[in-house]
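Below: a set of structures, written as structure tokens.
What follows is calculated from the coordinates using simple rules that are stated; it is not laboratory data. None of the values given here were measured: they were computed from a predicted structure. Cβ atoms are built from the backbone, for glycine too; each structure is taken alone.
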Structure 1
Amino acid sequence: METDRRTFLAAAASGALGLGLASPLSVLGAQVGERQTRALSILILGGTNLTGPHNVRYALERGHSVTIFTRGQREPGMFQEAFEHVEHLIGDRENNLEALRGRTWDAVIDASGMNVSWTRDSAALLADAAETYLYISSTGVYYPYLTTEIDEDTELLLEDPSNGENGASSYGVMKALSEREAQKAFGDRSLIIRPGYIVGPLDSTHRGSYWPRRLRQGGNVMVPGKKTDLVQQVDVRDLTEFMIRCLENGTRGVYNVTGPSTPTTLEEFVYGVRATSSAAVAWTWIEDYAFLEEHRVFFAIPWIMPAGDNLGSQRISIERAKEAGLTFRPIAVTAMDTLDWFDSLPAEERANARMTIPREREAEVLAAWAARSG
């Protein structure tokens, strides 16, 4: 049955499921077409974690050359054969950028900018060594999400009012300040990409694999949140392929990058993921925010309770990125490919992969809901 389901989904997506280096450009190909620009030399700061291997795979498929700069401590989680065609420079963004000196590239992708000083130092060093500096930021820069109208021109906090006590706040301010450092060094040659929740193959947080894994297990499935709540996430491949095409097209500026392409409700989302499995499922919807707060169920990514500081977190405008060529895989394709990747992990890693809502926790909440409902 699962094979038949995969065949159906693959046909529906025009063969979009491939994960390999030689995979076709699939459903994106008809919309995007072949690369029309010259081959680029691309430096990736990082490159072995989440976005890196997908950027490497797609850039090489498009005929570009790739250099990665890492500490040399991590092997890529996918596309190992692609990395045989990648130049690897060793250093440390904290205190050793020597390998970057005296070199030039067409573009830089800052894929490991988790410290303001790292972005400041690398951008300053490379300001005359590259045409474009792409910084991977986050829609977290908009935290707290106090409005439902958020776009790239929304004012950002540049100081953390929590002084490090609130992780979401400190992370958002760090990303916002890092953006400023990239823009300070490269001016209008900078490209700022603000992704929402990144899901798909190589998502080691496993937040994106929660719903596909849970629905494959079947049984009584708790869905927290109102059916009409909006949800947003971006497939890591849609994100990274958009980034490479932006570099090809000389696109600069600031772009929110999440999905799906149109506003999608929680109900539409879970039913879309449901298409990936034939397991018997009984749905228990808990649309009572007060009950969910009482039992401390605030999120099940991509759903996050739209209240308080997270009111508009899943209503981020992506119109600018869509106009620049952002494309989207179907929800079911992302879910199926995420399961394929998860199933390829070592047994011990799969066994220890955290569930956003552990089954025992889900059972407790369901029991409390049943008792309350009488």
Structure 2
Amino acid sequence: MPRIALIHDWLTGMRGGEKVLEVLCEIFPAADIYTLVHLPGKVSPLIERHAIHTSFLQRIPGIERTYRYTLPLMPRAIEQFDFKHYDLMVSTSHCVAKSAIPGPATRHWSYVHTPMRYIWDQFDDYFGRGRSSLGARLAMRALRRPLQKWDVATAARVHHFIANSENVRRRIERIYHREAEVIYPPVDVDYFSQPAAEADREPPPPFYLIVSALVPYKRVDLAVNAFNRLQKQLLIVGTGPDYPRLRALAGPNIHFSGWADAQQLRWHYAHCQALLFPGEEDFGIVPLEAMAAGRPVIAYRKGGALETVTEGKTGIFFDPLTEEALLSALQDLETRRFHPEEIRQHARQFSRQRCAERLRQAFVEYTSEMS
């Protein structure tokens, strides 16, 4: 049997990247996992049951709070792993996982969620004025060009690229000058299509919903400012380093619920008027979860949302990226009638089963040749 290693940037929570890793864990149940940092209990049992190997970053005191700030050390950390005893490496990467060094006889396939956004398209969202400390801004300005050169050079370590969307495929072509196959990530369409358990709750007042990591590039601040003016109810589900700033901006009509499990999310999706998706995303699983629940989406007209939201049928786009454009889209949505079953049917083409079938198909011929 071929020996297979799965490489993931970090295991600190369950987001879209970890959903792809779960599917790979199902396809390769005996694979070892390599990651920079692992916080036990923060990812699913399906992932946890694999042998998980971590980098030297794991030993840094307080790493569970500071791992995002170790970016300058991440190239060295990912390159320390030894894969010469493996036949196949499969990395799932939005940062440095795709830069792991394969052994002389090891093939490397990389499922890329995006080339490292911190140093490419969204540098200013993370390190612009008001987004980070002066020290961090100065350090990253000095490091950006060397990290870009390293990121491009290490693309040669990948034998086959898979992109999570056409949007990312074009980015891979532009930055790495490499072709990539597109396989959309898995969405738990069946789960979010089920009726939400009411749990003796009173019907909620009308509200709009954001489900997002609270980081700058998600542009949750744009929605907060718009709803401060609109004075409608907005529920924000998620955690992240941008929370203090967003909380300080928000008026009394804007509520933060923190992290939510799948059952709570299903209830929120089922009862909201619409999901807001105000940032440019590489793909975007959250809008499809909301659509699986039959709810329309208001999305910024750029990035992965263009591949998942159908104007007028499953949601509405807004542009430019301004409060006024978002407010106009909200007014437009409230004059339209959307059909929940039509929205659900659209979401089904992005199901977990379809993703798993595509990935199995991509790997089965290759791994059978290795056996």
Comparing relative contact order in percent (Cα under 8 Å, 6 or more apart) across structures 1, 2, the largest value goes to 1
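Looking just at FRET efficiency 1/(1 + (r/R0)^6) of positions 90 and 154 (r between Cβ atoms, R0 = 41 Å, to 0.05), which of the labels 1, 2 belongs to the structure with the highest value? Let's see the in-between values first.
Working: 1: 0.60; 2: 1.00.
Biggest value here belongs to 2.
Work out the source of 1.00 here, i.e. which of 1, 2 gives that when FRET efficiency 1/(1 + (r/R0)^6) of positions 146 and 314 (r between Cβ atoms, R0 = 41 Å, to 0.05) is computed. Spell out each step's value before the answer.
On the way: 1: 1.00; 2: 0.45.
Source structure for this number: 1.
Consider the structures 1, 2: one of them gives 1.7 for distance in nm of label points 7 Å out along Cα→Cβ at positions 194 and 322 as calculated from the coordinates. Say which.
Values: 1: 1.7; 2: 4.5.
Derived from the structure labelled 1.
Taking Kirkwood radius over Cα pairs in Å, for residues 162-281 alone for each of 1, 2, which is largest? Provide the component values of the computation, followed by the final result.
Working: 1: 16.9; 2: 16.3.
Structure 1 comes out on top.
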